[in-house]
Structures are given as C-alpha cells and as structure tokens.
Structure I
C-alpha cells in the first residue's frame, strides 16, 4: 500500500484505492491519501517542497510500523530543494528525475516501438511552420544563464516569446498549437544540474513538434534519454551568434531539418502524466530495492553528482 502524505503542487485527487490496477494495469498496488491508513502503509510519500516550505511536517510523533518505508519525493533541482540536513535518517528511498534515484521518475521518456509500414519522417513534422524559434517562460530572471543566451540570440534571429513576464500569456490549450508552428523551441532550464531535463524538453518541444534547442545539463545527460540527433545543445557552439546562424541555415535545409524527427520512427513519447500514475509506478520498481536502506545524509546524496557545485 502506498500512502501519499500530501500531493505535490497543491494537486488534489479523489482516489479509488484500486486505481493502480483498474486504471493503470498495475496489479496488487493500493494507492491512498487518507492518513488514517498510515499504520498499514508500506510506503509513505512526502513531497519535499511542502516540507521545506513548512506546509506539512513529517509525522515523527506517530508510531511508525517496522515494515514501513518513507519516500522523499522531489522533481526540483538541488538548488531549489532547500536544506535537507534536518531529514537525515528518516527516508529509506528517494524518488525524483535523477537516474540514480531509487524510484526514477523522469519528466518524459522515449519508449521503443515496432516500425510502422508506410510511415515516413514527414508524417511527424507539423505543417505550416511560420516562426523560426519560440520560447514560453514563466520564471524570467536576469540571473539565469538562459536569460543571457536569449538576450544574445534575439539579436541574431527572431525569437517569439510568450508568458506573463513578457505580457504575452499563453493558455494551455494554445501551447502546443503555438509551438508546432515553430521550427525550434528553446528548451532552456532555469537551473543546470545533472539529469534535470523537464517538461520544457518533453512536453513542449518534442510533443509540440519543434526541434528542441536545449540549455541544461551536459549533452551526455540528454543522450542518455534521447537520440543524439533529436536535439541541439547550446554548448555545442562557440558562441550564441554561431548557434543563431546554424538555426537559420538548418530551417532552410528541409532534408537535414527532417532528420531531427527520425526518432519518431523508432520511439513513442511518454510524458509524466497524472500524479496518480506516478505514485502507482512505485509498485513496478520495488523488486530492486534494498529493504533496510536509510539515507543518513540526504543532503549529500542530493548533491553527490553535481561535480561543478557543492551543497550550500
């Protein structure tokens, strides 16, 4: 049984305890968010942002069943996860986008599929593209590296920007149709950490039908989850001016541009989906777990793979 102590980002759900088996075909998996089930729960999932903000606290005053394991859950990068030192010794498992998490929950993934006869790359490229590049941003800060790159890039090519910081809000229903009209989408992360590849890459660019221009972790991290020819990395260029010129030339070369969509022939895209599905997926990953594991220094684990930075 999985107990969600609090749903992430203010999400709420009306749960059928058998939702994992009935909706997501994951048998022998019960999902609840009623805290009265605490004594019977095998796993209790805590969302880090709410713990850091003080919205909820760990139920350390409750008797904890010997079989029960607590799961630390975050989809944020280390720089946005706050001080984790007070949580030392409480959590048995980690759950995040990081590939070395106990429960690996990527923002998206490419799943191999059998080739389909009669389907070509052109079938996956949206027609009527009218914008060279676009960017949808909600968190705009002059401190971000992506802001500096954008400010330079817009002097080389036309970049259509959307979002409240630019007084050009874009509704959810208009998001993908807007991106589909762009040759390139700026999948720029607000922080650069290992494996931190968010919906900007999966939901916006790949699902929206634009070639992602990525700024985030190194190219190797992207190639670990997507074919090397499916995206363009900012760091591959000696200057932003060189990047802009490359994008202009690529958009005019139809055959070469189409090559960035060949992944569609061999893979299907799966995005994160509903939080209920995310929580149910825990049951599919329990066989490989260490039963008596405990994180005595969660802060150190969170920052262990960040070679260019150190924990605050």
Structure II
C-alpha cells in the first residue's frame, strides 16, 4: 500500500490554510471587527440590559457575513485600483491567490446567506437592512461614488452606519430616534476617520485615479472639513441622551471623548496651516484616535443601561 509522505501532508495542509486565509483576507476582517464593535452595545441599549445570547450571536454572525460579502465584492470591483496602490497590492485578487470569478461567487454567496440568516434567525427588518448595507457599499460607494466624487467616503460611509440600525432592529423589530442618533454619530465620524488615512496615502489614490478629498483639495480645507464633521458628530452623540434617556455616565463620557477628539482634529488643522515645508501633520495619529474614540463611546453606550443597577 502506498504511503503518503509526511512532507506531502504538511504541504497540502499549508496550501489549504493559505487558501482559506486568502478568502478571509477578502472580507477585510479589521473593518468587520470595527463594525461589530458598534453592534453589541447598540443591542444592549435597545434591550435595556442583556438580550438573549442566541440573538446576539445570530446578529453578529449575520453582520459578519453581510460585511464580508460587501468587502469581497469591493475587492473584486477595485482590483485594478488595489494593484496600483502600495497599501493594497498584496490583496488576494492582486496576487492571484483567488481568481476574480471565485471572488464574485464567494461574495454573492456570503451576501445571500447573510440575508437568509437574518430573515430566519433574527427578523425581516434586520434582513432588509443587511441587504441595504451590502448594496449601499457595493453599488452606492464602490461602483457609483468612489471614482467620481471627492465626497465619496461621506455618502459611501452610510453603509458603515448600518450595523447600529441592524443591531437595534434585531432586538426591537423596529427603528427609532435612538438608533438614528447613533447612525448620525458614525456618519459624521467617517470623514475624520478616513480622510487622515487618505492624506497619508494621497499619492497612491492619485496614481489610481481615485479623487479622495485629500487628493484634490489642500490640507487646510480637508482639516477644516474634518473639524466641522467632528462638531456634528459630537452633537449627534449628545442627541442620544434625550433620545434614549441616557444617564450622566454616558453624557460625561460622550462629552469628554468629543472634546478630546475635537482637540485632535483642531491640532491637525493648526499644523496644516503652518507654512513650513516638510511638516508632519500626524494624520495617522488622528486615524488611530478616531478608532479609540468610537470604541470608547460605544463602550459607554453598552455600559449605560446597567448603571442604575
């Protein structure tokens, strides 16, 4: 009887792991992680405590599938851009680890399964919102806006706001002013979150022909708009207080975090106005600060319902 050599088994296993890793990379796990950070606290707020573990798990799995679908289809549509940009040229469709046809099939299957998953295990409202999120990101942002307007990330960012609506509707079966306020927080947060990254990699975007605002506008204008969006973001975060009856715990946290992040954007604007050549704006510092802000704000959202206890 022929025996399979240990070396061949090891090589086959490594190939399987590499292929699975390539498909996982298409879904952009880091983006999914940030989206899910906003979902659970929203569900806690909607329930006024702990929803059932099964509902939370079903919502997170469905949200992961929906986001993975949108991100995979985005990778397929943007593979020509990814090939040009140094930040994205290692993605599986560029390296050839996954074929374009396989990526499309994978993305469509994830999307179909996510909508069916929500419809069967959560509710129809959440299923419709998940489908809307996929279409907004793939069609609205990737196909229609990204290559045509400097405001692409502003309106395209609507897709990233959908997890709070999905999380709320998963618990209540409906929507209300509280999830709309949270929607506003993420909507206005998106430009000061993403534009610093675009400033850092503006040469890549310019080479790829993507008119991100930092590519077509001065640092001063971009930084000024970020300050404006941050003010609107803080206002939305405080609108949640009357909309959801939040306690002083959330109010203090939202106010303090808002002042801190506003200060960070103002500092970027001040540096942009300095005439010295070769100045460092600290774009990535603001980018990482934006992630910290959103994470801590939603921690406060999730903690607040338990404070009276």
Top of I, II by distance in nm of label points 7 Å out along Cα→Cβ at positions 58 and 226, largest first: II
Structure responsible for 27.9, with mean count of other Cβ atoms within 10 Å over residues 66-73 calculated and labels I, II on offer: II
Of the structures I, II, the one that -25000 was derived from, the read-out being helix-only ellipticity at 222 nm (-39500 (n - 2.57) for each DSSP H run of 4 or more, over all residues; to 500): II
Given 3.8 for distance in nm of label points 7 Å out along Cα→Cβ at positions 122 and 138, calculated: source structure among I, II: I
Among I, II, structure where distance in nm of label points 7 Å out along Cα→Cβ at positions 146 and 290 as derived comes to 1.6: II
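Readers should treat all values here as calculations from the given coordinates under stated rules, not as data from a laboratory. All values derive from a computational prediction rather than experimental measurement. Cβ atoms are built from the backbone, for glycine too; each structure is taken alone.
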